[in-house]
1. Out of P, Q, which one gives -16500 for helix-only ellipticity at 222 nm (-39500 (n - 2.57) for each DSSP H run of 4 or more, over all residues; to 500) as computed from the coordinates?
2. Taking mean count of other Cβ atoms within 10 Å over residues 32-39 for each of P, Q, which is largest?
3. Rank structures P, Q by relative contact order in percent (Cα under 8 Å, 6 or more apart) and report only the one at the top, that is, the highest.
4. For mean projected area of the Cα convex hull in nm², which structure out of P, Q has the highest calculated value?
5. Ranked on mean count of other Cβ atoms within 10 Å over residues 8-15, which label among P, Q comes first with the largest value?
Structure P
Amino acid sequence: MYYTDRLQWVRDCRNMTQKELANQLGLKQQQYARYEKGVNVMPITYLANICRILDVSADYLLGLTDTMISYKMKEKVIN
């Protein structure tokens, strides 16, 4: 599964629209939609914010693990 698929899946699981997530990132919905569809490559600078907003680890979104780990849990382990 490509990171864009995981990103959309997690966003859907959190019952969040593209517009809601885009607003929290300071983007327009259309720009975020291009990232989620893979039309444009999403800048890495958005990754940490997306992980915080969706409460999911970057490892999961990037396909480094198939276990959906909470961002908050990962943060506690590191700190």
Structure Q
Amino acid sequence: MSIIATIIVGLIVGLIARLLFRGEQKIGLILTALLGIAGSMLATFGGQALGLYHAGEAAGFIGAVIGAIVILFIWTRVRR
């Protein structure tokens, strides 16, 4: 059940990141969910490296959205 919850939260985070990021993104729903999941992972591991989070502690929702925006920015630059 936690995998399904992760996918749903990743989709929500990915959609919010796509709304906040300017420019055209030609990605589908599945890639949006993967973007949100990857953003959450980036925020968690980046926060642990900076000392903001401890091991085993997940990043917050805002951190996940920021991580997803960073990954979306990288994605759009690589695709060009």
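1. Details: P: -16500; Q: -26000.
Source structure: P.
2. Going through P, Q one by one, mean count of other Cβ atoms within 10 Å over residues 32-39 is largest in Q.
3. Largest value of relative contact order in percent (Cα under 8 Å, 6 or more apart): Q.
4. That would be structure Q.
5. Result for mean count of other Cβ atoms within 10 Å over residues 8-15 over P, Q: largest is Q.
Coordinate-derived values only; no laboratory data. These numbers come from a predicted model, not from an experiment. Cβ atoms are built from the backbone, for glycine too; each structure is taken alone.
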